[in-house]
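In what follows, structures are represented as structure tokens.
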Structure 1
Amino acid sequence: MKKILFFTAIIILIPYIIVTIFIEDKQIKFKFASNMQVRVKHDDTGIIESVPFEEYITGVLAGEMPVSFHIEALKAQALAARSYVMKKMEYNINNDYDVVDTIMNQVYLTDEYLRNAWKDTYEEKINKIRTAVLETKGEYISYNGEVAEAFFFSTSTGATENSGEIFSAQLPYLVSVSSMWDADVSPLYSTYTTFSLDDFYSKLGLPYSDTLTVERLQMTEGGRTVRIRINGVEFTGVDVMNDLRLRSTCFEITKEGNSVKINIKGYGHGVGMSQYGAEGMAREGYTYDEIVKHYYTGVEIKKI
């Protein structure tokens, strides 16, 4: 039970590395079939298990999105999860496994694990997830006839990001779009953290100083920090986020006496579908296909 609560509180909210943070450029032709198996490597044991495709998607939904979310948001997540693993199957066709079961790819929870974790609520929760999977069975996101790189994350800053500003390549369907719903539904839309001045400098590897100067040198369209200068030393936004363990690269740093306050917006890398944005859209009556086509520009929904 302790483990499932950890997933619910942390992994389900999609930290920065919920998906592989690069875009591969090799093109491998792969024939998809409705009865295919996903080769899942269990990170804790090293065991590789072949899991029926839609059963894998069920386990991913349980690990990647709160079951309390609207069914249309869960269905949109099912399409993103299918597309993600299909892309990994293309890339890993000659390798021993397709994906690992952690945040390095997509969190996958086995049915046995969910039975033990959910106990008396198992039937209700698994039926909701299976409904989302069955009502979208075989559906995935496509762009120009190819499986799309369906990146997703927890919470936007009010807009998503252009993939080229975050990752190594700009893809035409991973462009910045409005995501105004996050502010109303996500508890992580706006947060803050504080450090003592000494701890702040120590974590960034800077010498102590009574003064603090911050210059933002480059920002993304969505307001995230690409490059920043702190007391004359240049950092990337990702460096600061990692060193200070922030939830995103959208932050503002201010000195307050002997403390440093950091206001943070959003959670995750910001590319593709915002999960809380999808939840907000679903609450307003949008269907899963409308959600998918909002966050992934110019895509089609196809079926295996």
Structure 2
Amino acid sequence: MKLIATDLDGTLLNELGKVSTENAQAIKNALDQGIKVVVATGRAYEAANQPLQEVGLTLPIICLNGAMTYTENKELLKHIPMDRDALQRIQQRCSEENLYFEIFSQDLAHSVSKEDFKRVLKDIAETANPLVPAEELSERAERRFQEENVQITNDFEKLLKNKDLNFYKVLAFSLNKDVLAKLASEFQEEPSVAVTASGDINIEFNHIDAQKGYAVEQFSKRLGINMKDVMTLGDHFNDESMIRMAGRGVAMGNADEAIKEIATHTTKSNLEDGFAYAVEKMLEDIS
């Protein structure tokens, strides 16, 4: 293996949204052996970079599900904005279904309401982690709001007409999985749109060419590396393309079962430093 591409949430990061000491050391071990490491995440750049910086890591980042690729020096290598007409239809349907959603430009996530944002995240966290205290949930919601650099707007129609802005991703949340499935079905046949998810209660829309697998492939080509020599790690459907396309596709122990089925390897969960376990196993296999 010559390149490792890793997802963040549910993969490299633990339940606190942090890179553990073990995972950070595994990255350093790989780098010491001449193996390149790139992050491939649905997050925007700053929200992706922050947990890396906290443990002294400076890495290239593929963000917004492959819509933007940055070097470790924050040089933008490639960006793929969404088709404006498709974006407007997605925004309209999310509004009609009363979903909380965000639209991502290069440096901002645009939302209609901070309180709606915090309420939805609290509902989601309570569903997934019912034993976590309410105070901690509120703190997590506030922290995520700050990390993603969310800007409030009450006029998406006006925002989307701004020709000075490019838009790269729509992220929508709902506890009603039937609504999410209906929206996914509606846009899966749209030729310019890729429909994925990074969790059981969200849906994500990008340009059809803005997928993690394509972005990792293009990044590896830039380094002169074939995809058969790439190891990818992920846990959900926005990781599917890069897990399918890699020579060594690793599903986390906490991954969706469908992701485990397409992976060549499965590791421990992100709560058990599964990233570090997978990297050390790979290093043993190639030694």
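General remarks:
- Structure from which 140 was derived, volume of the Cα convex hull per residue in Å³, options 1, 2: 1
- Structure from which -12000 was derived, helix-only ellipticity at 222 nm (-39500 (n - 2.57) for each DSSP H run of 4 or more, over all residues; to 500), options 1, 2: 2
- Highest-scoring label, criterion being mean projected area of the Cα convex hull in nm², for residues 215-278 alone, among 1, 2: 1
- Which of 1, 2 leads on distance in nm of label points 7 Å out along Cα→Cβ at positions 39 and 55, largest value: 1
Readers should treat all values here as calculations from the given coordinates under stated rules, not as data from a laboratory. What you are looking at is a predicted structure, and each value in this text was computed from that prediction instead of being measured. Cβ atoms are built from the backbone, for glycine too; each structure is taken alone.
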